[in-house]
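Several structures are given next for inspection.
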Structure 1
Amino acid sequence: MYHKIRDSVSDLEILLMAHFSHAYTTGGCIYFTFVVRYVEDDLFIHLKSAWDKIMQACLDSGATISRHHGVGIARNPWIKKELVLA
């Protein structure tokens with residue numbers, strides 16, 4: 001999953017970091033943090049592009065997009081896609 005997500009944003013100017021915070025017998029919980037370059041007029045476009053690619057790569061790898069922190073507004077469109085895949 002990490003490699004798919006990293007590769008999904010390789011064409012963007014992005015700093016992508018990840019760490020494991022929880023380990024289970026069924027797998028680990030990996031948290032991603034990413035930073036995009038600030039462009040005053042196009043910040044949302046750059047951020048949305050990175051977010052969309054990361055979320056799709058997560059789903060394509062068979063991972064879930066959330067754990068105990070909930071889904072929230074930003075992940076709402078993606079949870080619908082995840083539940084359809086399940």
Structure 2
Amino acid sequence: MTDKTYNGWTNYATWRVNLEIFDGASCNDYYIGSFLEPYDVGLALKEHAEEFIEQSSPEGLARDYAMAFLSDVNWYEIAEHLIEDYISDNEVTE
């Protein structure tokens with residue numbers, strides 16, 4: 001079995017999407033404060049990333065590859081990371 005982790009993340013896709021799309025963003029940008037369940041946040045993040053790709057790239061092979069790349073992302077892991085940041089920034093108790 002091969003270790004697929006990358007820079008402390010589940011895999012390269014998760015690290016890269018977090019870095020390129022979500023790193024440095026405010027959790028409030030994704031309404032994370034209104035729901036702190038990683039599954040729900042992960043769904044919202046996935047939807048945001050898909051919309052970002054659709055709006056920023058023309059239809060074609062490159063867009064298809066970018067959308068396929070998203071299928072390897074661990075959205076739950078990114079959501080947990082953003083929720084942890086939100087909680088520490090806002091001193092929210094669960």
Structure 3
Amino acid sequence: MTTIQFVTSNAATPPFQAQLTLDGNPYTLVAMWNLYRGDWYVSITDQSGNLVCNSPLIGSPPNANVYLFPGLFTTSTLLYRPSTNNFELGP
């Protein structure tokens with residue numbers, strides 16, 4: 001498992017961005033604040049910048065896993081754990 005700390009910056013656009021490898025392919029994870037809803041949204045884009053998926057950022061409790069983008073990737077998993085403020089990338 002790889003952890004990526006979710007640290008945002010008001011000076012950066014987007015406020016959070018990370019490079020990931022999912023199912024052996026490179027992707028970019030971007031998190032943006034949705035002012036209307038008052039919460040974070042995350043999107044995954046491929047190397048060409050094509051949007052793969054966009055979703056609200058749903059947190060996993062310490063004792064369970066709520067995967068982001070379920071069914072989209074066959075061997076990789078991605079979740080966000082608010083208790084540690086980390087994304088967890090597996091396996």
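None of the figures in this text is laboratory data; all of them are computed from the coordinates on show. Note that the structure is a prediction, hence the values are computed from the model and not measured. Cβ atoms are built from the backbone, for glycine too; each structure is taken alone.
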Value 0, calculated as helix-only ellipticity at 222 nm (-39500 (n - 2.57) for each DSSP H run of 4 or more, over all residues; to 500), assigned to which of 1, 2, 3: 3
Can you tell which of 1, 2, 3 yields 2.7 when distance in nm of label points 7 Å out along Cα→Cβ at positions 24 and 56 is derived from it? 1
